[in-house]
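Each structure below is given as structure tokens.
Every number here is computed from the coordinates shown, using simple stated rules; none is lab data. What you are looking at is a predicted structure, and each value in this text was computed from that prediction instead of being measured. Cβ atoms are built from the backbone, for glycine too; each structure is taken alone.
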Structure I
Amino acid sequence: MDIRNWLTEQKKKDLLRQLTPVKRLPQGQLVVPGHAGRRLLDFSSNDYLGLSCHPELMAQSRHFLDMAGCGAGAARLMSGDLAMYHQLETEVAELKGQEAALLFGSGYLANCGVIPALVGRNDVIFTDRLNHASIYDGCSLSRAKLVRFHHNDLNHLEELLHKQRGKGEALIVVESLYSMDGDRCPLRDLVQLKERFNCLLMVDEAHATGVFGKNGGGIIEEEGVAGRVDLAMGTFGKALGSYGAYIASTKNMIDFLINRARTFIFSTGLPPAVIGASLGATRIIRREPELRRDLFAKVDCFKAALAEIGLTSLGPSQIVPIMIGDSSRALHIAQSLRGQGIFATAVRPPTVPEGTARLRFSITRHLEREALQKAASLIGAALQAS
């Protein structure tokens, strides 16, 4: 591959990704180089509940740092199995309505480690077409037969299960809340389907944990299906304001993954300061449901303001995509909004399918109502001008 030519071609197509160093400020604001120190409203963060700077999380993180140092020193199957990991896993399992849980270094590592541990060459995976890249990479590593079904189309999935279920292990993988579309999976019907065809069901709750459910246990809690989901994956780096990920399942399944999930076996344990923050967040989301109520009041405020400028059908979650279609136009609108104090990312292929470039707005508790209403007005003007 000629790397220089490849980069040039990506730039011509407005598909070249580039890093943008930022400085985070309070109230959901950023300072970006090249904007003369101007403060921008951050609509690209997944810190939905605003917990990353919560005093309790920061204090707990400092305490664990002082208590156990900067790092675990080894993989957990060597000498790095700190007692604090088991404490967090116990509380996560309770949050997710499962028997046990296992920590991973990130959501990407969880999906890339768990899926190949569950299925192999003689098995089949049924995956929603819009699943996250980490799920697809885990599927590829497994070498199992991969069957994609239309997004959230359980009739199509049922048809494929009839034709291609096979005699080996079958795994269905979905996200409960899709990160680029902000829509929810029909989990209750999906659970019935997986039981009828005797499949394992793995649900990625990265963007739902902390945000949905009476106790913040995610959409599987809200839908009342936690006990019928075989594996629930989630992350600490979004609504919980920390870092890392977990799988929650049965005790037997967790023992199996300890022995089979390579991204767990061969990775150093998470830093103690991260565990402290994650423990604090896990407790706060159960104790303070008003965080979720406040978030969704702001989500409703933003969507109502967008409806006034003619943008409707904005979905059921804190993730609000505004479809553009053309990558160049999406990038142009994002840059225009940045010049007016709005930091929102233009999401382009291959992150999303060809022809579906969009602006992805994440609503967080950091953002004030007045700022949300002003942002909606600026979005309307930018769309008209482009």
Structure II
Amino acid sequence: MNGGQDIHVTDRYAVKMLEKSLRLYTVSMSEKPMAEFLADKCDDLGFEDIRIDEDVGNVIAIKGSGSPVTMLCGHMDTVPGRIRVRRDGDILYGRGASDAKAPLMAMLFAAASATRNGGTVVFVGAVDEEGNATGAKSLAKNGIRDQNGKKLEIDYAVFGEPSSIAKITVGYKGRLAIKLRIDVGNSGHAGAPWLAKNAIMEATEFVRELKSDLESANGGKKKINMLTVTVTEMHGGSSHNMMPQECEAIMDIRIPPDLGCKSVEEKIAVRVKKIEAEHGVEAFYSILDETEPFEAPADSVLVRVLKIATIGAGEKSPMPVLKTGTGDMNVVGNVLGVPVVTWGPGDPHMAHMTNEHVSISEYLKAIKILKAGLVKLKAFHDKGQR
């Protein structure tokens, strides 16, 4: 296909391709089938420069030419758990339907509309957003290069997550994931529990106290300004009749925009030593993931063009919001220093649910909005409005 031509994608084709993407089971770091699928579709849609990054597996495809250079970045991975792909009226079910293959595919078809001298669109399918943001960290470190090896200077970036078309996400909490290991120094027979400490019980009490201390300043705050601690995994014991000597816990800590990872890490270090001494156990912890919080301006040109395009599609003006999760925007946004937003079709409350689904009509409207937004963004950029 001629990359200079505007590619028209029918609604039927856009829905069919979304369904196909949902049938690919692509948990974090197992995205290869989705990457190959997207690369093939990019070829069909006239992208000039298509590749699957050899280092981490991101899909990168470039279309159009000239300025501005806009990156549309969605993630290919989903959380574990298969959901049968099926349609029920306007609703399409499947793992990733909301988080975040509908936003990703909407970006693909919007990017396909790019034309020569209408601006350059960089479409990215990133890996491991649901894990440790391997794909986003690679983008932040290495940037985007064209087929000649020249590094592209990104002017704007939109990240694909389910915000619904009624909202535009301009900020996320940061994240610390830590592994805590408790060692009580000995094991014993379950029939004589008084002879040794139980590592599982000690770990349970340890994380309860650590959680309580870290969350102690939350009183009266809005959810976006709260630091939250969630125990997501716990492993201990090796036999049904043996008191465990060791137990490990994984803790997911979400950090509000007014705090940073370093200050929370310092508090964790002090508190772990204190609880360790009080309980008479050995405690070891390591940082598994560290992502700083991020907040973008709510009045940027990206927010404005999405509002204009949404109104033009017959919907109410979307509202900028801050979200309590963490996304690829945190990683790349903190490095780029350009206008960024996170946006896409889908109900964010459906993310990771057993009945995950998306509205087909909202998905199709999102494509229309993003296509119009790219045209408007070009006009604003040419006028020097950033």
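Upon calculation of P(r) over Cα pairs in 10 Å bins from 0, in percent, for residues 140-267 alone from the atomic coordinates, which of the structures I, II produces 10, 26, 23, 20, 13, 6, 2, 0?
II
Suppose mean count of other Cβ atoms within 10 Å over residues 188-195 works out to 11.0; of I, II, which structure was it derived from?
Working: I: 17.0; II: 11.0.
Considering all the candidates, the number was obtained from II.
Using distance in nm of label points 7 Å out along Cα→Cβ at positions 76 and 356, single out the structure from I, II with the greatest value.
I
Hey, mean count of other Cβ atoms within 10 Å over residues 100-107 derived from one of I, II reads 30.1; which structure?
The read-out was computed on structure II.
Using helix-only ellipticity at 222 nm (-39500 (n - 2.57) for each DSSP H run of 4 or more, over all residues; to 500) as the calculated read-out, with -10000 as its value, let me know the right label among I, II.
II
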